[in-house]
1. So relative contact order in percent (Cα under 8 Å, 6 or more apart), computed for just one structure, reads 20; which one of P, Q is that?
2. Using Rg/Rh (Cα atoms, Kirkwood Rh) for the comparison, can you identify which of P, Q gives the largest number?
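A short reminder: the numbers here are calculations on the coordinates, not readings from a lab. Quick caveat, the model's predicted, so the values are computed rather than measured.
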Structure P
Amino acid sequence: MQPYPEWLHILAWLSLAAGFLRCFRQSATTYNPSMGKHLLLLSSSRVHGGGYLDHAENEIRGFLKGVSRVLFVPYALQDREGYAAVARQKFEAMGFALDSIHEAGDPKEAVAQTEAMFVGGGNTFRLLNTLYYYELLPWIRERAKSGMRYLGASAGSNLAGPTIKTTNDMPIVQPPSFEALGLVPFQINPHYIDADPNTTHMGETREQRLREYLEENEVPVVAIREPAMIHVEQSVITLEGKGGGTIFRRGVAPFQIESGSLIEL
């Protein structure tokens, strides 16, 4: 039998790739015909005196209304099995089934098919590095832009910004890039804490560190205190929860933003 010419092999691969893209686009629009962004970005998964996600339970229930299953991304912690068990227990108690992406045979297909995703907190560098390793970043980005509900906590919220440059975490691993999902037009700094004027600690305050970031970068920062969260519906971005936040912009003094306020940068 004569071998097929090289150009025919190339044509066959291009045809397969085109078919894959059509399937991806179809699956990406299945659950959210409005085709807009739906994000809920928590400063923290825990606050003092409460259990896992207790402080945001009402907001999460409302955000996921109509959703039956959630895809969990546990890559920010080393113990993925234990992390998934904690998340599953909480989400099942709220009435949602939870699948963990680390258990999926095909993580990309899991992202393509899910109607909602929860990216848990932990170390942001580890999270981003793992997503680069599995080549999942563009898949999550396109799904979130086309309607998949994206819920993040701490590191998972950091991931929604243009980069992870304003994380509080130590760089325990080195991702190929600091570039993240870019789902909002500003950096996020979770767990924001105001400086204590009575402290004797001589290290940098969070405000000082974020000012340093703006010395080298122009993208503004929304720093949110632990009970607070950022809610995005289409193009409307609102600060919700308790605690409020602080906006940092180059050349402008930091200013407070109260819960219930629109974030317009």
Structure Q
Amino acid sequence: MKPFRLGAVLLAATLVSVACSTTPTESTNKSALDQIIERGTIRVGVIVNWVPLGFNDPSGELVGYEVDQANALAKALGVKLEMVPTTAADRIPNLLTNKIDVMIGLFTPTLERSKSVAFTQPFIIDALVVGVPADSSIQSISDLAGKTVAVTKGTTEADQILQIQPAAKPIQFDDTDTSVLAVKQGQADAVFESQLFMMAKATTDTGLNLRFLSGVAFKENEAWGLRRGDPEWKAYLNEFLYLQLFDGTNDQLFDKWFKGKVPFPLPYSWY
């Protein structure tokens, strides 16, 4: 009979215990869905300086397309809503530092962003367009060579304008309103922006006086952002967005804030 070695047994038991307690790490963490329900509050990232997604009305109340979506999500969960003002550049940092549970609104999934955060299925399709002053000599993308183009920090536009015109000179501004204002004030020759935003801008800014170059739109899927490694929360958000699309709620909200129909219908088969 081999001698009984208590030390070896204890060491083996310790190693098994450590292994079980450390792998997989996901099993030791609660889903954001469970945390939200237990907390009784959902923290939603909302861009608050982008009409009509999120902005303050004359009374100071925060309203907009994203705000309505956030309220509907909180109602579905049966919890209180905490809206966290977020800029385009802060979307990923606010998710990674756990300041928000979800980033809603027009958040374009890209391979680079997906290294840091996860995305829901798309809930709408947007396009990017080039706007220039009505009296500008710029008539085509080729005319943007050497010209300054206003883009918004933290968006995909800065990279994509160089894809369609490598000789353009992008200038980054803090938000979309400032990007458009730069063109109106002569600080930039053109603006490269969301078609959805420009649709809404045209209805609220009577002095816009911009025209758009034809045939240069990039189509982009827009989704919501969340932290990686949380399939339960992602599944819940996907189901919520699907139901909004299926029952027409998203179309109604879009018409309310953008004054028109969704320009690019989303195929339900994507879900």
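1. P
2. Q
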